[in-house]
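Multiple structures follow.
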Structure I
Amino acid sequence: MNSFDDLPDSAFVMSRPALASSAQGSLLGERMLRMLVVDDSEDDAVLLCHELSAHGVKLEFTRVDTAPDMDSALHETEWDIVICDHNMPGFDSLGALEVLKRSGKDLPFILYSGHISDEQAFTAMAQGVADYVPKGNIARLVPVIERELRGAAVRQAVRQADDRIKELAFYDTLCALPNHNLFCARVSEWLLETEKRGRIAKGALLYIDVDRFLRINASFGYETGNELLRQIARRLNECAEARVVLARLGADDFGLFFEGVDDEAKAAAIGEWVLKAFDEPFHKDRLELYLTPSIGVSLLPKHGQEVYELLMNAETAMAVAKRGGGNGVRIYSREMNASSAERVALESALRHAVARDELLLHYQPVVDGASGRIHGVEALVRWQHPERGMIPPDRFIPIADESGLITDIGEWVLRRACSQMKSWHDQGFAGLSMAVNVSAVQFGQPRLLEVVSRTLEQTGLDPRLLMLEITEGVLMHDAESAVGMLRALKNMGVKIGVDDFGTGYSSLTYLKRFPIDVLKIDRSFVRDLASDEDDAAIVRAIIALAKSLHLETVAEGVETAEQVQLLRKQHVDRLQGYFFSRPLPDEKISEKLAKDCDPGAVRET
């Protein structure tokens, strides 16, 4: 790198006294300017830099005149500005600008050339050149450099502020780890990328809580507590593999997400590995403290399809481990659903969820077994709690059933789903069907008939395009009463589907009497279809039974191409599962319909 502090005046055409030092007292006079000169003439580069020096500019410079040399210079040294000639043998200013852009450096790029037309200069500035100054016009160049350096300083300050904001928003400053927000974002991003690659997402999420940590703060003070949290973070970070997402979720809680873990045994082994990270004592000054964690584990996709669902279930399992004395690992199961106090709190919040518009519907496509085109969708209710985030159905539906809230929720779901389907029909996607689940509580109430009739009338949906899904167990609980209710619903024109078929005990006599249209093959049989001959035999039997009774079949939980191939071989009518799509908001379904359906086409109903 060249400096002008030691060069004699005789080396330049123009002498120092001929120029006023306009840079004195300015940004240029306060610091050493690092300047990359792109010019094929060594003399012109030296002259330029001497003239700037004569204006009081302290500078160091390097001259390059090829793309490779410029690229190397940009990556080897930090620069403040690039001054570029326009025409050089085999290289020009636009090529130099492209090299700068590829480097990712945000540097002012000024054209200083005597061989460029106004049109070329304007074109260059439109592509990102900061300014154009004719060669020799040093009096204009100095303020342009000053202006661009100040602009660069402002942009740098803004970037630093943005980085600080992101750091505060996404990182825990105490432990130097991602926080709850970034943890959820990274896991969600991985889930999305995995889905885009057509793979089944598998993983284990560990929720780690330090046992009795409040006693540490109360006994030894927050400074000691903070130091112990930093030590815990370091131990977990040292043990974590490169593809593991680690975060401090809050207070004394940490989260770990492991890709590819697909069974409880592996997940439990990982939990035991984390326990061992706490075996050695922790130290603060002369204190030697032993800490233990309570660890809850949830598995993807078994215990949830989204990161918030996995987090909540892992936290539930952690609470069970803590109630068991701590220093242990628990795998989530549905039986662990929150304690009575938690359930009371959720029930209270759930009572206001409909009125506060906290419930929403996602829709999962049901595709034609032969063509793979979308035949309809199933409406699935979600609860977006303002504080707890997305609460999974298996957390609030049981509470809604027990409290009787399921009646109001079910009515809301039916009305919203039918209204949405009518909207899709009006957009040109005619013939699509909507499936809505009916709970045991709803099915046992005569009011259901009035609700369905009123909803169809108010929304204008063709009854033939609404399918009400009732589980096999609900129908068989009181088969005689079920026959009467099903016939009344059928008289309205709606279709009836039997959900989770094969998991209960159905009398063939009643199955013949039930006025039903569709049997939905439970996902538990589809999951191991390719590897379990018993499950394969059950699937074949259900499809054969349905055909003999002139019923349609829908296979749930389809996740692999092999399952699709085997089900198509058995001539299943419809397919539903993550292989085709996860449940999505209405706008995403609209996008899928636009790609999949021929607007205006009418399907057979």
Structure II
Amino acid sequence: MIDRINSPADLKGLTIEEMEQLGAEIRKRIIETVSKTGGHLAPSLGVVELAIAIHHVFDTPKDKVIWDVGHQAYAHKLLTSRRDRFHTLRTYGGISGFPKREESPYDTFDTGHSSTSISAGLGISTAKALKGENAKVISVIGDGSMTAGMAFEGLNQAGHTEKNLIVVLNDNAMSISPNVGAFSSFLSRKMTGRRFVNLRRELENFLKSVPGVGENILNLFRKSEDSFITFFTPGMLFEAFKFRYIGPIQGHRLDLLIETFNNTLHLEGPVLVHVLTKKGKGYGPAEKDPAHFHGIGSFKVSTGTPPKRAPKPPPTYTKIFGDTMVDLAKKEERLFAITAAMPEGTGLNRFSETYPDRFLDVGIAEQHAVTFAAGLATEGFKPVVAIYSTFLQRAYDQIIHDVCLPNLPVVFCLDRGGLVGEDGPTHHGHFDVTYLRNIPNMTVMAPKDENELRHMLYTALSHPGPIAIRYPRGTGIGVPLDPAYEKIPIGKSEIIKEGKDLMIIALGSMVQPSVKAAALLEEEGLSVGVVNCRYAKPLDKRLVEYSKAAGKVLVVEENIMQGGLGSAILELFNEMGILDIPIKRMGLPDKFVEHGPVSLLKEKIGLDSSGIAKEARKLCGKA
């Protein structure tokens, strides 16, 4: 069946049985592919029938579908002319793991961060109305994304404007009694059928025409109907937002999904369809542990376990952070950990089990996480906010206004600083040094290895103001961990190697490649020094002394060059009147870097030891 589907148009003539077979084949293809490429397996397996039903009923790409976050869009990609390229999922030069407008006309909106679909869908619907175009707009949003304030802002505006918008709530967590759910589903489907809607409209028109009492009877009728519906459904919240609520619908029953979506075709105004699905549907290991299979690397299909790797790699920065938090919490009772729907992703799952009273997962609500931490800090607690670099961007105003302006001691731990690999541009931590360095009162650190991360976290907890630590995704370099913690003086760099011909000033993940590059250059007769900058803010003024001794400077960072460490070094030298030392900057380019293995991306950009050595030779006139 799957080989017969070249576009959604090929779904139109299929029977329910044929579409069910297609669903099974799509699941098989997704599992086989993700087992090799890695990816978001459980979310995509949970919406196979939903994707088929949407493309079967609606006229895509004329009708617009927005997949919130987009990590559940694999079935959508298979149905929309990308079957033959699906094996390249998340590989360098292959198709993205998220919807991407430049990739396909069926990808309505670029997604990768959560809770944007309702706002984007409302914008598209408003534009369609202004242009006089008759097209449906469908925003598919997961229950997790509904925890973000932006989703409710979109719901509120959509209900107020009464624009035509269909919001599909993909609910894979809510527990509803099967009997109540079944009756509610029956009610919703029957009460949104064309015959019932037409009868209701005729009755309303008739009552409006009755002088004196007609309007009062109509209001009573509306209240009675709403009470009847909300008694049997969990839709009262959405009805309050002026959405017509339909559901809950069993999300793996194609017949019910198709009937429901067909009913929405003639409805006017905002509609919310509540669909119940199971993450990981159809693959046993993913059904049993959907959190583990939410985003996963390659694995064996037969067991769901990763392929054996030898020797055992060093622990990840994420694990080191999580273990250090548990260790430090033993002595510091005021330590409080906060994350935004990523306790496992940030390494705080062990902390949450050990110290449940001092842990909070706020859901996908980064803005709330930051201001909540600020509130804790005013009462003498030591809050640590652990969020991926790319997701902390969502709380930028709160960092400035609620933490840095009052100079509160909140610790920000930014996992995934720099390139993250196959998740691509929506998840790369391109910008954190730049967007944090320019805020008054903020201190910004980056460790050269996993041992230094532990000392930086210990240092941060005693700092009297806002402080951020950014560290990369993946394993550490395998250094031993010191048994005791030491405070790293604020703003003090570390000279690793002296040099007479060139000084490399490196930050965080770029220190080790710079040390390797210096060793390569030493073999060629160049004397190259390396400084572990440690702090992007404040800068160590001794960097000027180190640079004078070498005569030339190469600054290396895994952050966008605009406003990053290199910019900070130029500012420092300018302020100190040092204008005669050549400075070359290396970092991420002024563009969104595509997806692919981190090592390959760094090689392409030149942020590996070979690339650093190449730029050093040019700077020294040895190219």
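Every read-out reported here was derived from the displayed coordinates using simple, explicitly stated rules and does not represent laboratory data. Computed from a predicted structure; not experimentally measured. Cβ atoms are built from the backbone, for glycine too; each structure is taken alone.
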Origin of the derived value 112, 73, 47 (Cα extents along the principal axes in Å; candidates I, II): I
Answer label among I, II for the case where helix-only ellipticity at 222 nm (-39500 (n - 2.57) for each DSSP H run of 4 or more, over all residues; to 500), calculated from the coordinates, equals -14500: I
Per distance in nm of label points 7 Å out along Cα→Cβ at positions 246 and 262, the highest-valued of structures I, II: I
Comparison of I, II by Cα Rg over 2.2 N^0.38 Å, for residues 46-269 alone - largest value held by: I
Entry that produces 11 once relative contact order in percent (Cα under 8 Å, 6 or more apart) is calculated, selected from I, II: II
